[in-house]
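Multiple structures follow.
Each reported figure results from applying straightforward, stated rules to the coordinates on display, with no laboratory input. These figures come from a predicted structure and were not determined experimentally. Cβ atoms are built from the backbone, for glycine too; each structure is taken alone.
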Structure I
Amino acid sequence: MPDTPPVFRFAPSPNGLLHLGHALSAVLNHDMAKAANGRFLLRIEDIDQTRCRQEFEAAIVEDLAWLGLDWERPMRRQSEHLDAYASALERLNGLGVLYPSVMTRGEIKAAVAEAEADGQTWPRDPDGSPLYPGRERTYSTGERTALLESGRAYAWRLDMQKAISLLGNASLTWSESGAGPVGETGIIVADPGAWGDVILSRSDAPSSYHLSVVTDDALQGVTHVVRGRDLYHSTAVHRLLQHLLDLPEPLYHHHRLILGPDGRKLSKSNQDTGIAAFRAAGHTPQEVRALVV
């Protein structure tokens, strides 16, 4: 029986125009798949319907085709597979590792400020955001039922410590062929606890990035996840979810980021670095490729 070909994917969100950083990620995935005689997929991550727009999806397709990339059809749109994420969320709920949370950003900020005013050092995640206080984590069954029936908007959060306890003696790692923020490569020890109780679903978005990405990668048979170094630490959360949901573990490759003049990673608001802007200025696909690879 022939070996199953490796599967790579590029998964942008249609909430803005693609920039040079996206070009780097798309070209790397495409070229690595081609070099490995593998498959290259395009996935549209459009769960957030308040920000995602059809014209941006059309622009993504146009930009990638102009760069000379080709992908398997049909491409997957997350908005067409909400049942898959609901099923994954229900499975996690069955494990007892979810709880509903209602604290607003303002309430979280106030709780952190109060603690820090008392001399406490509030823990923060790898991105620098304060961890969720988790006051609802210890609610009784009755209190949770009352909260859910109150009509107040809530999010489902992962009870991180309870989820980690389900690992038992299992070692949580991933295989990294790229490089982390300080050059880490090889077998990386995952630390999902650093993220605290992450959101997995909200009233305005039925699945978070964390939940949808591991679900999609498993359902699409993705074997190689090639993405920016800004998502390096998020891999720890993804590995935990893969373990809890009995999903396969892909290989990971985190590539360098293309930075703007201010030293920060590019944003979709940086129109001067957009692929379409380079095309409109008369640059060739080969010239844009040379800028990023």
Structure II
Amino acid sequence: MSPIYIDQKEILKRYKQPDKFTHKGIQGHAIIIGGSYGKIGAACLSSKACLKTGCGLVSVFIPKCGYDILQIAIPEVMVLTDNLEKYISDITFDIKPQAIGIGPGLGQEIETQQAVYKFFKTNKISLVIDADALNILSKNKEWLPLLQPKTILTPHPKELERLIGKWNSEQEKIAKTIAFSKQYNLIIVMKGAPTRIIDEEIIYENTTGNAALATAGTGDVLTGMITSLLAQSYEPINAAILGVYLHGLTADIALPETGFQSFIASDVIANIGKAFLSLENLSK
């Protein structure tokens, strides 16, 4: 099946202009669940990207060791902590967000796996699953039916292999991902060059981005961006498409200044505003 290319024309069909009378209370509330000792930075990147993509309110659920780090690094986010110091063991919170991103820096401790199972079992909120949450899911594939329809999974190639098994060609990889998406009614963001989005039998292929994105943390940023768009009431497939397009566009915008080698995940976040401005200019 031929892919639908995610280009300017396709994006403008889906992009919603911000309401000039909006306020933070109606711009969505998102929660990022992640972080563990030594990997709190992933939760920082994801939550900051979530804010910079337009979400009105962002909370972060992390182990206690990350509390000071988050409060100092990103004063705009609200911080909730687990009872344990170094990793998450019980995912509970009283707030009712519009979207949740889970996985960046999460770790795979046994208690964390049990907490993720309980969370999947009860969660009814729009969800993006990345990183260690994907790896935990790969170890426990019997949990896949617990996920809400159109949950968004964002695996890089190795994480995808753990989910669907090995493949011998690009064609087989896409076929197996389509079958997986159809079986569980999930949206799969196949991170790579190019990034493809699989929604059952429909394949979308992104046209933005470059080799500068091949650096640690850019996936955590993408999770925050897609979660933000979900919280702002974009349909899951449109949140995935717009998030991937903007994410790649930041690298295209920054490249003349950073080059390939010096671009880091924080540069994606720093250029999200410029990526949005380019959409605004196109839609005038």
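A few notes on this one:
- Once mean count of other Cβ atoms within 10 Å over residues 242-249 is computed for every structure in I, II, the highest value turns out to be that of II.
- Which of I, II leads on mean count of other Cβ atoms within 10 Å over residues 34-41, largest value: II
- Kirkwood radius over Cα pairs in Å, for residues 170-225 alone - structure with the largest value, from I, II: I
- Parent structure of the calculated result 10, 35, 35, 17, 3, given that P(r) over Cα pairs in 10 Å bins from 0, in percent, for residues 90-217 alone is the read-out and I, II the choices: I
- Computed 2.8 for distance in nm of label points 7 Å out along Cα→Cβ at positions 42 and 274 - originating structure among I, II: II
- Taking FRET efficiency 1/(1 + (r/R0)^6) of positions 66 and 154 (r between Cβ atoms, R0 = 35 Å, to 0.05) as the criterion, the top-ranked structure out of I, II is II, with the highest value.
- Taking mean count of other Cβ atoms within 10 Å over residues 18-25 as the criterion, the top-ranked structure out of I, II is I, with the highest value.
- Among I, II, structure where log10 I(q)/I(0) by the Debye sum over Cα atoms at q = 0.11, 0.12 Å⁻¹ as derived comes to -0.58, -0.69: II
- Among candidates I, II, the computation of helix-only ellipticity at 222 nm (-39500 (n - 2.57) for each DSSP H run of 4 or more, over all residues; to 500) that gave -10500 used structure I.
- Among I, II, structure where relative contact order in percent (Cα under 8 Å, 6 or more apart) as derived comes to 25: I
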